[in-house]
Structure formats: C-alpha cells, structure tokens
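What follows is calculated from the coordinates using simple rules that are stated; it is not laboratory data. It should be emphasised that the depicted structure is a prediction, and the values quoted were computed from it without experimental measurement. Cβ atoms are built from the backbone, for glycine too; each structure is taken alone.
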Structure 1
Amino acid sequence: MPSRTLLTLFGLTLALPAYAQTDHPGPGYLGGLKHERLITSTVPANGDQNPYAMAVSPVSAGSLQKGDLLVDNFNNKANLQGTGTTIIDYRPATRQTTTFATLPAKLAGCPGGVGLSTAMAVLKSGWVIVGSAPSTDGTTKTLGKGCLILLDSSGKLAGTLAGPDIDDPWGNMAWIDEGDKATLFLSNAGFGIGAPGQPVQNTATVLRLELNIPAGKPPEVTSQTVIGTGFGAQADASVFLVGPTGLALGKDGTLYVSDAIGNRIVKIADATTRTDSAGTGTEVSKGGLLNRPLALTMAPNGNLIAVNGLDGRAVEIDPASGQQIGDKWLDKDQAQTPPGSGDLFGLVTTPDGKGLYYVEDDMNTVQLAQ
C-alpha cells in the first residue's frame with residue numbers, strides 16, 4: 001500500500017474579491033445551491049498542480065473509503081501541462097486529504113508518458129481507471145497518444161489500456177458499472193493535433209469500451225466501438241487542448257457530450273448498444289449561457305450541469321427540451337476576464353445528491369457548492 005501523505009493548505013486566501021456577477025439559477029437543481037466553500041488543496045508533496053478529473057468512490061476497498069473524492073493533477077510542480085502524475089484522495093468523513101497514487105513520468109504501454117487528464121472512473125470492484133494526455137514540454141508540440149492507466153484500490157499501478165482508438169483520453173468519463181463488468185465512455189481528442197496555432201481538427205471521437213473484471217485481476221477490454229466522430233479539437237497555448245470534454249449518460253442510454261469547440265451540448269442516441277458512429281450526434285443546446293462547456297454531469301433531477309471554460313459559471317440544461325434553465329457563478333474571481341475564465345474543469349455531484357464538488361484549478365483547490 002502506498003504511503004498516504006497528508007496535505008496542507010499553502011497560504012490559500014479564502015476571501016473572494018469584489019464582483020458584480022449575479023446568479024440566475026432558475027427553478028432547477030442549481031437553484032437549491034446557496035453557498036460555496038473551499039474543501040481542500042489538491043497539491044501533493046511532489047508539487048503537482050492543475051486539478052482536472054474528479055470521481056467519487058462507490059466502495060470501501062484498499063485505501064479507499066466509500067464516498068472518498070479522487071482528484072488528479074494535469075501539471076507538474078513546474079506547471080507544465082500534460083506532465084502531472086498524482087491523484088489525491090479527499091475523505092469527507094475525516095476532512096483529510098492524502099496522496100492516493102503517484103505514477104512514473106514514463107510508463108511502458110502509455111505512449112508519450114504520463115499527464116493525467118479529466119478521464120477518470122472509480123468502479124465498484126475498487127479499480128481506478130484514469131486517462132493520460134501527455135506532453136514533455138507542457139505543449140501539444142510534444143503530445144503523446146497516451147493511454148488509460150489501471151490502478152488497484154490502494155493506488156498501485158496494475159497496467160494500461162492503449163490502442164489505435166485511444167488517442168489522448170480527454171473528457172470526463174461516463175460509465176455503467178455492474179461489478180464484474182463495466183462499460184466506459186471516453187472522448188479522444190489527440191488525433192491529428194499538432195502545435196498551438198494550428199486550425200481546428202474535426203477528428204475527436206467518443207469511444208465505448210466494454211470491460212470484463214475478473215476477481216482479483218485487472219479489467220480487460222472485451223470489445224470497443226467508436227460511437228461518435230468528427231468533433232472539433234484544437235491545440236491551445238494557454239489551456240493545452242480544447243475538445244469534447246464532458247460526458248454524461250442518461251437512464252435511457254443516451255450519451256450527452258459537451259462539444260467545447262462548437263459551444264454546445266449534443267447527444268448520441270443508443271450509446272450503450274449502437275454498433276456504429278452517430279457522427280457528432282444531435283444538438284441539444286447551443287450558445288446562450290454556454291461559454292465553451294467543459295465538464296458535464298447529470299443532476300439528481302435529471303438535468304445536465306455544465307461548467308464553462310471561458311467564465312466561472314455552471315449552466316443547467318433540460319436534456320429533453322434543450323432549455324437552459326439557469327446559471328450559477330461558481331467562480332467569480334475577477335483576476336480573470338471574464339471572471340473565473342479558465343478556472344473550472346472537474347465536476348461531480350456529492351453522493352447524497354445535495355451538492356456539487358468542483359475544482360478551481362487556478363487555486364489548486366476543490367470547492368463544494370450546496
């Protein structure tokens with residue numbers, strides 16, 4: 001079992017700056033969230049920065065306790081993007097934060113190295129699956145294909161998943177978990193991406209992976225199907241890569257995707273069973289309150305919650321009608337223009353459904369809205 005290093009808050013300023021932004025959350029889920037507060041720093045002992053992925057453990061196993069929040073880091077201590085190698089574990093029951101896993105910068109079976117992305121899942125079997133979208137210089141000029149990394153419930157490296165259909169797993173994963181088998185949905189944004197300044201490439205995909213999980217053994221892929229193609233992706237000097245980022249699965253098997261380049265949310269019908277690509281799917285909602293939507297989650301009321309990449313807002317959307325019900329400023333930091341721009345990324349509902357965990361990656365913190 002790896003050591004569990006306690007973290008400290010490195011001089012974090014809790015006071016918010018003055019702002020003029022006003023919430024218009026509407027009658028939906030966001031309307032019930034009244035307060036935001038800091039939960040923890042995400043900076044581990046090795047100094048990694050830029051928290052991206054978030055996932056809540058559904059099980060107590062190994063060093064995990066049910067309800068633990070795992071958060072990975074995309075940057076190293078030098079703040080180079082695509083070089084982060086750590087996952088931290090925040091435990092609500094004790095309010096302690098520890099280091100769950102520290103991976104090597106270079107890993108056999110993971111082309112290009114390790115830079116932990118927004119793709120992460122924690123399964124009932126205790127397995128943690130996390131994506132890598134790696135770089136060696138902090139830009140996409142040295143972008144590697146990456147992989148999915150398999151960790152056991154104590155954070156021990158157990159293997160990788162790679163192949164021609166996996167190229168920089170980028171967006172937050174959606175999944176169906178049946179214990180001894182699981183279905184993962186992930187976006188891949190690396191195909192054909194070059195150095196910053198290049199035009200948009202309509203090459204990003206959504207991939208479905210079917211996994212078998214033998215008792216005591218790592219998950220193994222039994223089938224894979226590309227169910228979405230043609231999404232825009234582009235290298236970006238400030239945010240590394242812009243591409244399809246959020247994935248959320250509806251009860252009817254519809255997969256919702258935040259198409260950041262298109263500034264819209266789309267849906268892929270029959271995502272759990274289809275045998276072909278739906279292209280870029282069917283548009284659900286575009287523009288309006290959306291401002292480069294990134295992470296996406298399904299609220300307990302069945303609505304979609306997206307966070308914007310170009311301001312500090314969360315936006316609630318009725319997936320049936322496409323109506324944008326309202327918005328809430330999760331990050332009103334006026335150090336950015338617009339306030340909170342570039343700060344929001346990871347997003348997940350709390351286990352009781354009464355709040356949202358989210359990261360403010362400029363401050364390297366996890367916040368809670370409830």
Structure 2
Amino acid sequence: MINKRLLVKNLLAHNDENSFYDKKRFVDIGRREGKAKFLKHVCALANSNPSNNSFIVIGVEDEDNKIVGVDFFDDSKIQNLVNAYLENPPLIAYENIPFPHLPEGKVVGLVTIKSNGKVCSLKKNIWKYYGGSVFFREGSISLPKAYNVELKDINSEAVATIELHARNNIELTLDGVIDFINHRHKDLTSNYKVFKEQFVICWAGHKKKVANETYYSRVDIELINEQVKLFYSALDEIIIRIDDDSFSTVEYVQLGLGGQQQYYPLEKVVITFEANGTYQIKSELLFEAPQFDKKVLHHIYNANNSLLKKLENKSRLSPSEIIDVTNLPATYLICYLNGFQEAKDHLEQAGPVLKAHHAKVYQAFKDSLRILRKVKYS
C-alpha cells in the first residue's frame with residue numbers, strides 16, 4: 001500500500017519534471033484555457049507511459065519545489081471530464097494529500113494517470129488545441145505529435161522504484177491516527193475505524209443530533225494509511241454510515257433566498273474495502289435544484305449584476321448591499337439552476353473581485369463553483 005505523501009516527496013526529491021511526472025503551482029479546470037492545458041498534460045503523460053502510472057503534483061513552486069499547497073479539490077467527476085474530451089482516455093484519480101506545515105484546508109493535489117495502452121488524443125477542439133491532436137512528453141514539455149505514433153514503455157522500472165520507496169508501514173499509520181485525533185482535531189469529535197485489518201479511516205467534526213439522525217459539520221475525513229484527505233468542508237453538513245465493509249457519506253448543502261435557507265442532499269459517496277487489499281470509491285449525485293419564483297429571481301439577478309459592477313468599480317456599499325454580497329455566489333448559483341444561463345458566466349467572472357472583497361465571500365464563491373462542477377459533469 002502506497003503512502004501518497006511519501007510518494008509526493010519521492011517524486012519531488014528524486015526527479016525533475018520528465019516523461020512520467022509533472023508539477024504545477026495550480027491548475028484551473030474551471031476556465032477553458034486551464035481545462036485545455038490540463039487535458040493536454042494528461043494526454044501527453046498517458047501516451048508517454050503506456051505501461052505504468054504517471055503523475056502530476058499540484059501545489060508546488062516550479063523553481064525550488066517548495067510545497068505551498070492548493071485548496072481541497074473534490075474530484076469525483078474529473079474522470080467524466082477526461083472521458084468527454086479524450087479519445088482512449090486514461091484512468092485518472094485526483095487525491096488531496098495533507099502536509100503538516102500547510103494551513104487548514106490546504107493540501108497537495110496528486111493526479112495519477114494510468115494509460116489504457118492505446119494512443120490517447122483530443123476528441124474535439126478546446127481553446128487553441130484541435131480535435132485529433134496527440135501529445136507526448138519530451139522532457140518536461142508536452143508537445144503535439146503525428147497521429148501514427150508508437151507507444152513505448154521506457155519508465156516502468158523508474159516508476160516501480162519510486163512507488164516501492166513510498167510503501168506505508170505501521171509506524172506511519174499509528175503516527176497519523178494519533179496526530180489526526182490528538183493534535184489536529186483535538187477540539188472536535190474524532191474517531192477512527194479499521195477496515196479489513198488494513199485500511200484506517202479517521203474522521204472529525206462537530207456532531208449534532210436532529211430527530212434520529214446524526215450530522216457532522218466542519219468535517220475532515222482521511223484515509224490515514226495512504227495519507228489521502230477524502231473530504232473537507234467548513235460549511236456543509238454530512239451523514240456518516242459505517243459497516244464492516246464500507247464507509248459512506250451523504251453531503252448536504254445549504255441554499256435559499258434571504259432567511260429561507262434549507263439543506264439539500266448533494267452527493268453520496270461509498271468507499272468499499274475488499275479483503276484483497278483494494279478499495280473502490282463510488283459517488284452518486286443526489287442534488288435536485290430548488291425552484292423559486294422566476295419574477296423574484298429576475299429581480300435578484302439584476303440586483304446581483306448591479307452589485308458586481310459596484311464591486312468592480314470599488315464603489316461604496318450600503319449596509320444592505322454588504323449583506324447581499326455575502327449571498328451573491330449562492331444567489332447567482334440559484335439563478336443559474338433556475339434557467340438564467342448567463343448567471344454562471346457572471347459568477348465565474350466574479351472570482352477575482354470577490355477574492356479582493358472578503359475571504360468569507362470568496363469561500364462561498366468556491367463552494368458555489370464546486371456545486372456547479374458536480375452538476376455539469378454528472
């Protein structure tokens with residue numbers, strides 16, 4: 001079993017960027033250019049390594065390999081994105097790897113790419129790349145190649161060695177459990193569960209009972225023996241279910257207009273552990289968009305557009321407008337889910353302005369984009 005934090009360290013220490021490994025300060029698949037560049041690198045790494053894993057490490061400075069981290073990214077539909085744009089798509093996993101020195105909520109992203117053994121290419125045009133394009137790695141660069149190319153296995157031994165050096169052990173697992181419960185989350189209700197004598201999941205959060213159901217908020221869930229953060233949220237509430245073979249969550253998000261807020265189920269995730277030392281993660285989108293009066297939404301939509309212009313112009317806001325800014329990401333999201341197609345574009349363009357305005361509003365913006373991403377790729 002591979003300890004993903006050790007794997008990241010070995011990749012950073014042992015190699016500069018090459019034909020099976022790339023590193024990024026960040027990726028932005030929410031925008032067309034960022035999505036295109038990400039798909040190009042995935043395609044190139046898959047073609048350059050038909051018989052072994054390739055990796056992209058995200059949250060690292062290019063010049064000195066300093067680990068600075070990125071926001072926790074919920075990847076559950078990223079395979080759908082790859083399938084939509086790539087012919088002969090590789091299997092892809094995005095994992096969030098915690099590092100002790102990073103601030104709360106920050107992780108290192110680890111993308112693992114496994115080729116299906118066939119030439120991977122773009123299905124359709126995206127940004128400046130044309131459908132049918134094939135990419136390969138030459139050193140640290142992803143370059144286009146002619147389609148009649150031959151896949152060659154040249155990295156299997158190097159990748160096997162790196163993965164071998166990242167094997168987990170009992171000491172790392174026990175230290176991880178103790179650190180999670182006694183140090184990082186000593187102010188929260190914390191617990192752990194061992195599955196199949198091999199896998200250890202720790203979870204922590206504020207616990208409350210409503211009727212006969214137990215909910216957790218400010219939730220952090222980690223697969224300790226692989227050093228993978230499975231879930232993190234400072235706002236949403238979740239239900240946790242456990243049996244001998246599986247660990248499952250149902251996540252709820254809060255949406256509404258004004259004081260009429262309500263929790264809606266967003267997604268169910270089930271992790272099933274096998275006796276042979278493997279596990280499967282399956283997700284199911286449960287979200288059904290709440291519907292509101294179109295006249296009310298039309299008023300809110302226009303008010304949001306005016307408010308966004310005031311923020312862009314750095315105009316003075318009234319006390320009521322300051323409150324409206326706090327709700328702007330969620331109300332733009334509701335407008336889009338109710339048929340206001342341009343609301344999505346306005347929301348995405350609002351990011352830099354909201355980031356400069358207030359950290360809490362910017363977090364609400366990122367939460368709204370996350371819901372949009374899940375709905376889009378489901």
Which one of 1, 2 has mean count of other Cβ atoms within 10 Å over residues 238-245, as calculated from the coordinates, equal to 14.4? 2
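Compare percent of Cα pairs over 38 Å apart across structures 1, 2 and report the one with the greatest value.
2
Taking log10 I(q)/I(0) by the Debye sum over Cα atoms at q = 0.22 Å⁻¹, for residues 286-341 alone from the coordinates of each of 1, 2, which one would give -0.76?
Source structure for this number: 1.
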At a computed 0 (helix-only ellipticity at 222 nm (-39500 (n - 2.57) for each DSSP H run of 4 or more, over all residues; to 500)), which of 1, 2: 1
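With distance in nm of label points 7 Å out along Cα→Cβ at positions 198 and 318 computed per structure, which member of 1, 2 shows the largest figure?
2
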Rg and Dmax of the Cα atoms in Å, for residues 54-165 alone computed as 16.0, 47: which structure among 1, 2? 2
